[in-house]
Structure I
Amino acid sequence: MSEDPTAGSELATVESIRMQREADQLDEPAEAANQLATKLGLKPYPVNYWIVDYDEMNELIAYGGFQERYPHWRWGMAYDRQQKQSQFLGGKAFEIVNNDNPAHAFLQISNSLADQKAVITHVEAHSDFFANNQWFGMFSQDPDAAALLDRHADTIRQHMQDPDIERSDVERFIDHILCLEDNVDQHTRYETVSPEEGGSNIETAAVGEQLEELDLSEEVRSQVFDDEWLDQQGDDDGRATFPEEPEHDLLGFLRAHGKQYDDEAGKALEMEDWQKDVLEILRRESYYFAPQKMTKIMNEGWASYWESLMMADENFAGADEFMTYADHMSKVLGSGGLNPYSLGIQLWEYIENSENRRHVVEHLLRVEGVTWRNFHDTVDFDTVLGTLEPDDLVASVDPDELGAVPADDDRIDAEALAAAREGTVDLSTYPWKLFTYEGLCQRHYSLTKPQNRGYLARISLEELERISRYMFDDSRYGSVEEALADVDYATGWNRMREIRESHNDVTFIDEFLTQEFVDEHDYFTYEYTHSSGDYRATSSDYEDVKKKLMLQMTNFGKPTIAVADGNYRNRNELLLEHQYNGVALDIEQAKETLARVFELWGRPVALRTVEKTYDEHDLEVARRRDREPEPVEVGLELRYDGSGFDEVELNWDDVKHLAATDVDYDTKPEEWLA
């Protein structure tokens, strides 16, 4: 049996034609989605849409949304995981979009038209978030991220192909760095680090380096230069310590001061040029991807909110597509675990409703006879909501009645109205084209939607008193109708865009997750209980829920490690400190990571942390009485010298500064950069 040599090319041609046909079909929805997003007040980057097949989509997801990355086994592992998830767990990849200007979005050709439209509206909102969130602006300084990552891939590939460099050495070096890829300073802009710049920070550390250069045996060194003598060298405090303040950019510190341990020489030597290149490349990429990790809940919630409004509320999904869209959207929002889509959209909707409610209440409290004390007794909420309902002009569009639509109404897009009257704009398919931003704000006013009609009536007396106390406008209205006539329907959306600009997930949750939100959506915390040996619900208090969530968001849910001393023990050893927030380190994982750090430092490394211990007697008593035992927190120092680990229990005074008391999460980019 022989093969037709033209079969492969014919199949490729057929697939190319199919993809081109799909692309042509989506040109019009993509253009319309961008127009609608702009009318809704979004300002997205331009988006280039690409049609890809199943395998290409899995590759893109594995590569983090880009077509080219540096060679490493991690991408193959990610591809295999994604493929198995789709094949065995029923997961489906609808799209992937990268943070770039212009942004690039990849749509899977096997998606239905309903799914493609949902993806496009979702992507437009993501692109708006990329373009306007300050954290993305702080980290994403390269105008062409795809080209940047291509250059990185080429550089690392060239090192791997260099006959003087073992490919396995490069891969192993990358492994060491990837264990630390989240250990960059999330609150400063990326700056290139060179050893020369870093070297200026250390002077007295030269004592240890000079001893290394003497190439003395350990026996001679310990006899001639004992610990007491070494500790007396350095600054006025007895030893040289740098940096002056804890350094959170561990990768940057290792780039500036790190070395490699040479087994043959038995000491630390300067890194090779290729090692310096690779370390700086991966550090740069860590900064690029940082904002995506820092804003996952905000970003996915933002995209889901506007996708839902466009697809459902503005009928972007056709009548024959809506059920498919609703089914898939419900599965996305209903998936288990900490779901960034669900939590994100719930918080954005809560912010919109809360801001609109505050604005309306401010107007009602200025009505003669209405105070915060009698508010619930004097205000007829059904009448208020009926007055706020969008009127017939913006609530619905009848293409056959355009002659009666006033062109001078600020809610009407006069150009679109004229075009519709001439028959060049199809309002039966896209009725939103008739309206301005002001018209769309009233058309989609959140408080009048059926699911939100209880927001106004359930406002608490405490909130009413707070609003009343801080109202700056003390002018009065003669009636409720007069007060409501001045309501700005854009209040909620305007506030949402302000928040979208300045927050990340930690500050977002800290500021806007309230007891009202927790009660509305039935959030609670759960903990492992030593008394029962299982997990139990422990609290529905919003402070507890907030703390639990923020612990998972801070440093992307990873332990926060800082460089405390690059000349520890006055011997050029590296001392790291774990900023303990009540969650103890996994000691075995910490040891494995410490061994990786040694490969980038070239000399002994130590890590200080706080460990939780439980007395066996206390545990037994707790089990009998069905209560939780009190843990004992003790200081611990792990040290790795290249051959083995030492564990030393520390006095509490040595580690008490590591234990968090009241962490301040309320920080924004402009405060960090001031």
Structure II
Amino acid sequence: MGILTVTLTIGLLFCAVLPVARLWRSRAAAIVAVGVFAFGLLVLAVQFLGIISAATGARAVAPLPLLVTVAVACAIVWAREFLRRKRGEARGGPVLALRAIPAWPSAAAGAGAAFLSVAVSSALSAPPRGWDVLTYHLPRAAAWLLHGDLGVYGSTGAFYPGNAQLAILLLFFSGSDLLVSLVQLPFVLLGAVALYGLARQLGASTTSSSVPVLILLTSPIVFFQTTIAKDDLVVTALVAAFLFFLVRSLGVAGSETASGRRVAAESAVAGLALGLAVGTKYSILPFAIVSVAVVFGAHAWLAGRERCATGRAALVAGIFALGVVLPSAFWLIRNLAVTGNPIEPLSLSLAEWAGSSGLEQEFQFVPTRGSWWVFPMIDRHLKTSYSGSAGFGAAFAAFALPGFALLVWRASARNLGRTLRTKNAVVLASIVLVVVAWWFGKHHLPRFLLPAMALATVPAALVFDSVRGRARAVLCVVLAVAVLFSAAETLRVAFLDDDVTWSHHRGASREEFYHVPDVIYELPVGTRILLLQPTVHNYYQTFRYPLIGSLPGNEVLMEEDVGIGFDIKNEGALGAYRDLIDADIEYVFMRTIGVKPYETWFDDFPDLYEKVVDKTERSYPWYRVSIAVTPEGEVLGGGTVVTKMYRVISEAGG
């Protein structure tokens, strides 16, 4: 029943937004608009139910209420369509005309799809994995599923915006996590179409516009990100969609038959796409804030000395800003109500927000800070997993810099015309702004550069169009060799290396992969389990999601969680007993990796804590690679898994 409900909901989401495709003659624009509106409708529908839940205390965030909400939206849309058709007001062509896709874009998409099919097979070969995936991406969605609301649960990542997790929640409504590792895959395809359309907007030919698609779909970092339920590719696709529609709005505004309604429509979609990105990941927030000024400046510049030019530009920027706020405001208002800070855990002080923390983290990826300027051109990793530090691919390395240089020239070339120069300048500014925001931000992770990387592939299409004859043939050979090299290196890592976020292709069950005791799957729904921190290393947090068991599963808590008011490390097992009882915690779970078995505080009080699990076993390769840690925090090369689980005995002895 759950799978049927989810399938119907997804079908109705696209059915409800399909009429918007008629507003665009460009097939790329129609596809991207439908994708953005479908995701936007899902986000707004679940947020609407979250507001109802917060206001009434009802378990409104559930499969049936969501299905009804989406069905009502779909009925309203199609009732309006029916009335328009009856009055003869319907305009435009078919919703999405079935036409043959040009040969080169078809070939690029086919090659990328074939490459990513290996990633899909890996994603389905084992349970979800990845530190942040198991620590807060999936646990947040699981907590919402269990409680039926969008409240704040957990500590790590609890206050982050959660639009991507709403897509995970939708998949969780099926009662299974089988497909959650593929949650980013549709967004990769959406981003590829947006990049194609963006290249076309800059004047690239149909054939050359397939180059950004091929580079994106065969990039090593995109390949590995496609296999895990993170949100970096979600943000990347939405940023590409935003820029695509922003550039389209400039084209409409600069045409001789400029239509205010048309400019407003393009700007609204651009704002909605960027707003969905802001509601997905804080790292894009600085870019979004500056983008409002970019939209205003670009439209004001394009209007030149026309009367009311500033007013029209301000109106367009206002429509854009409203689109940005709409799908992201829920998380900001929720955080403001709970903590008084809308961007919790970030500081409201820009000085503390940007670059105030140490940069030790970035040296997991590069030997020196200056190496970042060549990192996107290489594939290497130092102290971290390959999937987290993979480069952007040889094809990106070959064409990104020439394309960027050509983009700079085109932004100032007077022979191109005011509108086209403005389009090039906006794309150039967007790439630079993403990189600058990343450079001055706290977290220097390669995957945070994915939006800039994707946008930087677009000018490669212009490079191909700038040459003819034998020179173009040479570029085609370079592209083919670069793509094949990156694909070969990626597959070598996938099949031969023990990467920390990669599963073995022979497949792995949950029991083998997580080593979770059988009792976890046998507990009543909503059983509260305390996950202990046995060492100073944060690897233990990855057990939060496995301990949930079968959905909707158990409620897993840690001492640092919101609303948890005790500290076992200082109180001890005896001192914490009353706190555990008052918090309705029924079980305590502890796991260590790579250390010898040892007794715990709880072993000294068998009348208060009944030991239900005590076993030592060899760790699965997922844990064995790099997170075997001593109590002092020393990382070892491998080891055993020690699991202890205790039932908290109530005072009545039950």
Structure III
Amino acid sequence: MKRYGTWKYFLILIVLGFGIIYSLPNLYAPDPAVQVSYTSSSQTADRLLAERIQDALIDSNLDVSIELQDDYVLIRTDSYQNQLKLKDILANALINDVVIALNLAPTTPKWLADIGAAPMKLGLDLRGGVHFLMQVDTGTALKNRQDGTLQDLRIRFREERIRYTQALVQEDNSIFLKFNNSDFKQQAEEFIKDNYSQFNFPLPSEAENSLVLSLSDLEIEQIESDAIDQNLTTLRNRVNELGVSEPIVQRQGKKRIVVQLPGIQDTAEAKNILGKTATLEFHLEAQMDTPRSRKTSYPYRNGRGAPAFLQDSVILGGDQVATAQASFDENGLPQVNITLDGEGGSKMHRATRGNIGKRLGVLFVEQKSRTIYERDSSGKQVPVQETYEVKEIISLATIRAALGTTFRITGLDSPSESSELALLLRAGALAAPMTFVEERTVGPSLGADNIQAGIFSMQLGLLLVLGFILFYYRVFGIAASLALSFNIVLLVAIMSVLSATLTLPGIAGIVLTVGMAVDANVLIFSRIREELSRGREPLEAIDAGYNRAFLTIWDANVTTLIVAVILLSYGTGPVKGFAITLSIGIVTSMFTAIMGTRAFANLIYGSKKNLERISI
């Protein structure tokens, strides 16, 4: 039997030590906790916030411990029921300058935390929470972009003294322009070619002295991609405002976004905040001499007053709002204090300094969706999601002095409305409306049941496999059992180090890995028995068994690994959770099944020169 290199034993011991140390945090169950932080990123948690929380919990009779962290206060409790009670108490007691989030506080010993060891994250199906799959209406983003381009064209044409009689965005999102004569048309065409590279050329139109501007395919693709990216950013901001610990917001396919909110059970509240495409627009009130084509009548929000005409030109939009905080005015009525960015402040100052005494309108713009029924080709009525826009006046107040970067919005109905408006403004506007195509809720008790069922299935599978290989392969069965146990420890350690999320399908992947790890040992041990039946000496049979089975094991595992990587790259949700554990498990099982059992066999039989039989 060939001598097994000392460096291989050292490598196995180092990997085993790594596996044991970095899998240890998973033995320490996390505490249900509530995390409290300030809404403003410029404020960090301090002793004053901890004292406010302590005062709010004096009469609660809850067993809690309060810890001041770097930028938040953590309140641990002893059960999930008390965790929910704790959040309700704090939400009622603290004013709206804080974010209250459900959390799972780790109980990892300090010496493990100091070396970066942490437990695996639990997926939604094990921890509980809500799952949303949303479809992004990129068509609206295209229309909004063309509306903005059309407004810019009108301004530039006036500056260039190019006269036109008609300018509008058509249903196919192309821009139709009609000019006074062919000279103006030619000037416009040359100007557009020089300044607007996003349009296809030539610019054909059936109407006389007119142009049709259609976006290039590359530009359409870029606008749609930008809309998805902006929606992702906005959703992440809104999730942070909701107060969710370790949320998942990621793209799925070309036009869909997945949002998973661990710990959240109120789907109505989450859908209301996530799906709302709302922002503000600031317009000056139209005067009597304002042409009808440049003003629009808008109703007051919640019917608080008669409709009013506002100028069509927008001073600035909600995307230039830097911060927004809900508060109360001197009369105790709800308001929103707004701070604009530098550019927005300059625009507001320029627009208001010459219009003192006139009124400034604050327009609330919201994209909504509704279900309508249309007949398909067979005449059957089918539900169709339709998006529509609602614009309502929140405030129409007289300008007393030139406004700058800070001002306030009044005229809101309730504190909840001011809080919601402030949240939406802080989080930003969605670039395009979204519809919910799938939603699931997993309760914390169901998540706990899933964990128990998953652990039981893994224990049962492991017990049956170990029982079989110990009975069938004797001493080599002991080697396979040790390698199998080592494999699970190593798999858990790697998932913990990579911060991989363990899901219920992930547990299934671990169970499958147990079977695959044994499969490699079965190939090796069967090969050793074949070599023995051919009359080889026991030590030679062990060498031949490992050497000749290696290629078969390699081929089988590499082909499975390729499939696992494909699932990991293109799969989503449960499929991805399964692929993660399967991929890691394949790599660890090859190491433990080949190197681990070989080292054990060498320790048992390697020093025996005249070995007549082996227990296999």
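Just so it is clear, none of the values below were taken in a lab; they were calculated from the coordinates. All figures in this text were calculated on a predicted structure; none of them were measured in a lab. Cβ atoms are built from the backbone, for glycine too; each structure is taken alone.
From which structure (I, II, III) was distance in nm of label points 7 Å out along Cα→Cβ at positions 192 and 536 calculated, if the value obtained is 7.9?
Numbers: I: 5.9; II: 4.6; III: 7.9.
Of the options listed, only III reproduces it.
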- Task: For FRET efficiency 1/(1 + (r/R0)^6) of positions 176 and 608 (r between Cβ atoms, R0 = 41 Å, to 0.05), the calculated result is 1.00, so let me know which of I, II, III that is.
- Result: I
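For which of the structures I, II, III does the calculation of Rg/Rh (Cα atoms, Kirkwood Rh) return 1.11?
Numbers: I: 1.03; II: 0.99; III: 1.11.
The correct label is III.
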- Query: semi-axes √(5λ) of the Cα gyration tensor in Å, for residues 112-415 alone computed as 61, 28, 16: which structure among I, II, III?
  - Reply: I
